[in-house]
Structure I
Amino acid sequence: MDIAEQGGKKLPTPWPVVVIWALTLVAVALALGAQFVAGAGTGMALPLILAFPLALLHGARRYGMRANLVFFAVAWIFSNFFENLSILTGFPFGNYHYTGSPRIFYVPVTIGLIYYGLGYVCWMVANVLLDQADANLDWRKGWQNRLNMFALPIIAGAVMTMWDVSTDHWASTVSHNWIWENGGGLFGVPFSNYLGWWFVTWSFFQAFSLYLAYKQSTVSEPQSVVRRGLELPNVLIYGSLGLQFALFQILGPHVSGTVVDATGQVWNKADMFESVAIIASFTMVPIALLALFKMGRGDLNDD
């Protein structure tokens, strides 16, 4: 059924799709090329900035403006709550503090925006991996849909945590965007950080999944809640966020020097960047490839 016939909703004008693709191409180009111009690690932030407007447009197209605002709200509230809580208590990430400003209490404003933008990209990648699970959450239709309600947030959280495992030690220990006060085994970052990331991202993905499930389970036409299609931009952005480090490791100039973390531990920057490339190449890149293969095989069955 065409979405224009579902609940009387009108198809959006073509311009959002054009803008989504434009943002995607620029984000991919920046991810793959920025480091060769400005140096190792600089390609991390620029695509994340573009992920925010892409999530606004893509989310409104897929779920409608109200549901997309719910996604933004849960990502913003959960991330800021747990980040501030961890800075005060050490739970769930560990003991750290931010160096940037302006802030909401102890957390820079940009952090919530990254959780939303990157979170949406990772949510959509997980949707591809799980064959459009977000469109099949109506709990009235059997155990598969009820399983989707929990599988999708868990996998989306893991997909997002893979990015943090790849990049956190460079962004903190080298770039000093935040400081791990007690250090940690992965170049100054503790294991608790990654457990915390999976927990926090799962929590707001789970909240949104339950919201979508409620909507689909309380309307006569559940398929009207989600507009399928246009999954590729998110997969390309996620893949480029992982591939960028391998490209620079292979083709870019040698990274040199050392850096000292908050505990006085000295780390070799070349080793650190190589670890970024290794981790991303064997976590994020295969996930993006799997998503592309599933789309190519027609597993998503877009209407």
Structure II
Amino acid sequence: MTHRIAEELANVPFAKRAADLERAASWLAIGDTGPRVRQGCANWLFLTDELKIHPHAAVDADARAQKVAALQEQLSKRGIRLLVVLVPDKSRIAAQQLCAVERSPLLASRAQDWQRVLQAKGVEVLDLAPTLQPLGSDAFLRTDTHWSEAGAERSAAAVAERIAALGVSPTPAKQFVASVTAPQPRPGDLVRLAGLDWLPESLQPAMEQVAVTQIKEVQGAVDEAALGEDDLFGDSQLPNLAVIGTSFSRNSNFIPFLERAVGARVGNFAKDGGEFSGAAKDYFTSPAFKQTPPEVLIWEIPERDLQSPYRDDIMLDGQPG
């Protein structure tokens, strides 16, 4: 086993090699997962960011709420409806897997408090906690920050239901079919954040075996003759729903599940590592938004980003929201 570790480190720069060895030693000796990851029960890993108590939490959360409300006002003037979707912390929904990991009582009402502020400002908000709580730990992946396919599918159905309640007809209408693969290994991003992904698999936290759903559009299922004769540039085939947000929207087939649930294509402008504002900042300055704005903009926001330090950097037409 020592020889295998040596082979892994052979082509790594010295400084990183030393850091990797230190991380491995701490993990193998005392189960330490480093500053960014906490280990709960039986190989369950959690992101430290979910558990942080930020010194200016209330101020930063309020600043975000003010920003969202201002953006909604601007979007409304353009005929665009905004739906904010709150993704609860893994450590909230899979709390039974925390074991020795402590989640402060100060975080108990974080998402609900923010939702109430937004609703008071007239913003449409969907908190996914009630949707995911019945699934418990099955809603999330064990060694990853993100939801499982079960959690993603349940969440997509809740979003589709809310869109229907808004009276919106998603377009272009499509039909989809799904099949499921045999379970296969799925590396978790928390293993990488813990600095343990370079170790032999037998020394890492046990890797998950995950069945993957493959969702495909049924070609020709919708009557193409129903398209307007003056649709020379195919505008009727552009989605009237768009999603901005984080890697949650890019993992575990959330967008394909959402497309199947609404029966239409969905524009996905989510951004890995985008946190609260990254995807919004990019989307509002993009040709996609300026030339083909959606009828409904779905803004997926993780709970863990609500109270972190905030800098206002989202603009519409070069102006702050």
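Before moving on, here are some points about what is shown:
- Ranking I, II by percent of Cα pairs over 17 Å apart, for residues 80-119 alone, the structure that comes out highest: II
- Here helix-only ellipticity at 222 nm (-39500 (n - 2.57) for each DSSP H run of 4 or more, over all residues; to 500) was derived from just one of the structures I, II, and that gives -22000; the source is I.
- When volume of the Cα convex hull per residue in Å³ is calculated for each of the structures I, II, the largest result comes from II.
- Answer label among I, II for the case where mean count of other Cβ atoms within 10 Å over residues 160-167, calculated from the coordinates, equals 23.0: I
- Taking distance in nm of label points 7 Å out along Cα→Cβ at positions 48 and 200 as the criterion, the highest value among I, II goes to II.
Every number in this text was worked out from the coordinates using simple rules, so none of it is lab data. All values reported here derive from a predicted model rather than from experimental measurement. Cβ atoms are built from the backbone, for glycine too; each structure is taken alone.
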